[in-house]
1. Work out which structure the value 23.5 belongs to, where mean count of other Cβ atoms within 10 Å over residues 48-55 was derived from one of P, Q.
2. Once mean count of other Cβ atoms within 10 Å over residues 96-103 is calculated for every structure in P, Q, which label goes with the largest value?
3. One of P, Q was used to compute Cα Rg over 2.2 N^0.38 Å, for residues 80-135 alone, and the answer was 1.26. Which one was it?
4. A value of 1.4 was computed for distance in nm of label points 7 Å out along Cα→Cβ at positions 56 and 112; which of P, Q is the source structure?
5. Of structures P, Q, which gives 27.8 when mean count of other Cβ atoms within 10 Å over residues 24-31 is computed from the coordinates?
6. Here Cα extents along the principal axes in Å was calculated and came to 41, 39, 31; which of the structures P, Q was it taken from?
7. If you work out FRET efficiency 1/(1 + (r/R0)^6) of positions 40 and 152 (r between Cβ atoms, R0 = 35 Å, to 0.05) for P, Q, which one comes out largest?
8. Have a look at P, Q and say which one yields 20.6 for mean count of other Cβ atoms within 10 Å over residues 8-15, as calculated.
Structure P
């Protein structure tokens, strides 16, 4: 991973690398394709994910977020998509690098408020990872979400997702099929079908 976009939090770095790879793999004609986020196309999911990473960084560092609403993405990136993603990751990394693992808590943009630093990093990682999955499957590629990363993200998902469902951030959980691995189980919990195909 590019050193200038590392956060110092392994799970978050892995998820952000997954997001970067998903964006890099989108074909030129892929940006308008539908996604598992039914109201948004691929470009809008990228914009939402990038703005979310910026919002997390702004809140934990006590700075002002961009002013753009992550939940109303226009899809107009104003830059080449990979450059747009890289800029967001680059700008948000220093905030996380400054978060001490020994801190009692850090502020978050979530309704639940402050969280332990490792949990906050996991929550930001969950956001990056799930939108990387959205982008990858929307553009005809296999799931980039490994069972190992999903297992690491599941506890924080279980702690934050239920209150967010009422805001439409996550759909209702789906029933997991027999033999579902940890990645499929997490996707189902987040209201996404592991076999989604546009």
Structure Q
């Protein structure tokens, strides 16, 4: 599974089809939902991201193809445990402020994905305990991240790279930590779905 979605291309497609989610938020939401619900997360995630868009719009169809690819690749990266998971963010050539804002949006989406899915007391308790409580607290801080204009570019770049690596590892850890809850969710659904269609 080496077909990947480009952040800027998806971001533009989402904007043009009228979605209220940007690319980073969309991927964060997907990652959080996959951690909680596994394969069953797909249809609800897609409906949430495309909520309010025109089903007859050709741009929406193009967007849905990209979202389907994103779903497949993200699920594969997390479930295969190959440490290939990477948050969907602008590439390094993008403006530092834009990358930092996207990283904050990714965290917003991820946190929303964790806490907005249907869940019982067991998931609530798990999210309130370490290490997930630490991850949630850290990501809440990252949602307020901004580029420090008083700091030199090299220091800011190093800090950004460190935070992206943290998100990469934290997302995989959250996926692992919630595996038993996810498996119960899978068992209660009618069967695994390979695609969202």
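1. P
2. Evaluating mean count of other Cβ atoms within 10 Å over residues 96-103 on every structure, the highest lands on Q.
3. P
4. P
5. Considering all the candidates, the number was obtained from Q.
6. It was calculated from structure P.
7. If we compare FRET efficiency 1/(1 + (r/R0)^6) of positions 40 and 152 (r between Cβ atoms, R0 = 35 Å, to 0.05) over P, Q, the biggest value is for P.
8. P
Coordinate-derived values only; no laboratory data. All values derive from a computational prediction rather than experimental measurement. Cβ atoms are built from the backbone, for glycine too; each structure is taken alone.
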